[in-house]
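Student: Heads up, there are several structures right after this.
Bear in mind these aren't lab numbers, they're just calculated from the coordinates by the rules spelled out. A quick note: this is a predicted structure, and the numbers were derived from the prediction, not measured. Cβ atoms are built from the backbone, for glycine too; each structure is taken alone.
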Structure I
Amino acid sequence: MNVDLNLEHVPPPPARKDYRIGAIGAGFIMRDIQLVAYAHAGYHVEAITCASPEQAREAAEARGIPKAYGSVRELLADDSIEVLDIAVPPAEQPGVMREVVAHAKNIKGILAQKPLAPDYPRAREIVQMCRQAGIVLAVNQNMRYDHSIRALKTCLQRGYLGDPVLGTIEMRAIPHWKPWVKQLGRVTLMVMSIHHLDCFRYLFGDPESVYVSARTDPRTTFPHQDGIPLYILEYASGVRAAAWDDVWTGPAREGAASDIYIKWRVEGTDGLAWGSIGWPSYPNAVPSTIHFTTRHAPGVWFSPKWKEVWFPDAFEGTMGQLLDALARGCEPAISGRDNLGTMALVDACYKSIAEHRPVYIKEIVEA
């Protein structure tokens, strides 16, 4: 077997990129990440709105967007808009979706921020709503487009690692909790672990069950239960995937030295791969990494490099995937329908904490 070091860490550009995009939301992730990525990719963002018209105008001016609207309804009245990028808190997303379905005329596709909704039932409602309206829905599960994760997926698809045996993710990083997290009552699993859970699905498929043990985070002052979760996914094939998402990382903010990182590792019957995620170094542009070895090239470690980084470059891929699906008339890889598997897994995690037992995913889906 020949080992090709072009691991396709960057997805191909969409077959068509001139769809006119309207942005709903003007917070950090939209203003400083998504819009920056779209400008670099050559996507056409024509209008923006958010709850604060002033904030929308400021984002439009900063990112060269022609139109800033005072409300979602005003933006939807713009017949030139074909695609929506919605980046609002999950509790608000169902309401925005209902408004879109009720008042949009020419919307062909939506890229919705993750989490798609506060829980699986409301996520399913959104998916059904969009399907009935004939709108293609994609969900911005952007860690799938981190370059090391895509390279890892290529290694698995090409057989360099053989059959997967064990996959792990170790996160030691301190997030900034948005106000809506406190209101939602769900913390690390919904905001951070959802990336890792979705990546395990991307790499290995849907698990049968999940077991979670969690404790509170000493730094997070509002009431919560899932501050530091440790979880194991069980697959019918025998694969096991596990992660520990440590948002404490020791007293790094309280005076101790810090040791912050995200690492992943996948072992297979024919090889081993491990790598790091560069995101915790943002705003410094630190690329993620991959190192792998295979018995088909005995005794050799391969370590391809690239310049792209998760924030903001990976966000070209999530919007690009939706635009490509629209152009080709197919379902996006990150479709709303597929994302229901991730949302069901998140709900299963919370049920596992509450009942202190492994939870089968079908318990959530069939409830």
Structure II
Amino acid sequence: MAEYEFDVAPSFAEEDRERVLPIVQCLKELGVNVYYDEDQLVARWGIDLIEHITETLTDKVRYVLMFVSRHYVEHDWARHERRVVQARALAQQNEYVLPVKLDDTEVPGLLPTTGFLNLHDHSPEQIARAVTQKLAQHRAEFDARAPLTPESVAALAREKPHGWEYLLYATVVAQGLESLQQKYREHFLRYSPRNGVVEHGSGLDLIRDRNVLLSEIIAVAVDSVFTPSTQEAAFGRPGDPADADRIVHLGGLFVRTFDEILDWAREIHGTSYADAHARAAARVQARFADRQLKAMHKVARDLREVADTVVERRTVGEVIEVTVQLVFEVEPALEREFKAALEKLSL
């Protein structure tokens, strides 16, 4: 873990100083070590300020609070700071730039999908507390993109930055589904390696067995995995502490259920059928998995998108829910297509 001389440095245009100063003061009151130019008059006296600020923002601060405004984009000195900050952000894997919007100006090079706080919606105290929670996440050395280890989970649970429960769950789910991306893509290519099973008859018994198996996967998911009681056991009731081990287990069950559905369809595609109608009916049956796989994949993608901003969003009071969309129903058009395929087997 890299060590830094300062926890955070504000980057802003001079015209915005009066709006930035209350946040700086709140940060100091919360014990955050802030690099603030007016506190560094002796250190900055007589030296090349371009070299000084470049070295400071590149090597000496953990985070940069970027105060986005029209002035910040237009003025030369602020433009230099922004380019230094963005160069480091490009080279650094974990978050480093924490944008705070003062108006609706777009900053060149700052992606619109980057999470930000807005001074119109959040008080200086809320923004300062969000920074302290980011620092708590940093102390845990926990990054949603880094591999999960028992040590990293334990450190996150120990530091407990706001929203750590959701960050942990999102990371378990996102990393688990990332490991299944090849199988997921192959499902929609309707491909699977041969599994050695050969169906010489009509395939009706095999199709019925697979319907029962899918129904059981669904029943377990609905009745045991994705229930309010299991979520409460992991995340705790309001005001109660969450359980890191249970959160990891619950996220793992999400991934395992996704994998079970993939394997269910994969078994169908990997089977060889002597009868062409049996093959056609089976391939239609395998598409029963499509809607749920897409829904769960979207859940994982949405969780990943909020993972990097969950700490500050929870700090300023935003409610973030972990829900799993269940859409196991078969689309009417697909059900009709399946019934028509079965009728051909009965001829």
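Student: Quick check: 6.1 is what I get for distance in nm of label points 7 Å out along Cα→Cβ at positions 135 and 271, calculated from one of I, II. Which structure matches?
Tutor: Working: I: 4.1; II: 6.1.
Considering all the candidates, the number was obtained from II.
Student: I, II: which one has distance in nm of label points 7 Å out along Cα→Cβ at positions 151 and 295, as calculated, at 4.1?
Tutor: On the way: I: 2.4; II: 4.1.
Source structure: II.
Student: When distance in nm of label points 7 Å out along Cα→Cβ at positions 167 and 335 is calculated, the result is 4.4; to which of the structures I, II does this value belong? Intermediate values should be presented prior to the final figure.
Tutor: On the way: I: 2.0; II: 4.4.
Working through the options, I get structure II.
Student: Let me ask another. Using Rg/Rh (Cα atoms, Kirkwood Rh), for residues 47-262 alone, single out the structure from I, II with the greatest value.
Tutor: Across I, II, Rg/Rh (Cα atoms, Kirkwood Rh), for residues 47-262 alone peaks for II.
Student: Here's something else I'd like to know. Using helix-only ellipticity at 222 nm (-39500 (n - 2.57) for each DSSP H run of 4 or more, over all residues; to 500) as the calculated read-out, with -9500 as its value, let me know the right label among I, II.
Tutor: I
Student: For FRET efficiency 1/(1 + (r/R0)^6) of positions 103 and 303 (r between Cβ atoms, R0 = 30 Å, to 0.05), which structure out of I, II has the highest calculated value?
Tutor: Comparing I, II by FRET efficiency 1/(1 + (r/R0)^6) of positions 103 and 303 (r between Cβ atoms, R0 = 30 Å, to 0.05), the maximum is at II.
Student: 92, 42, 34 is what came out when Cα extents along the principal axes in Å was calculated for one structure; which of I, II is it? Write down the numbers at each step before the final one.
Tutor: Details: I: 59, 49, 47; II: 92, 42, 34.
Corresponding structure: II.
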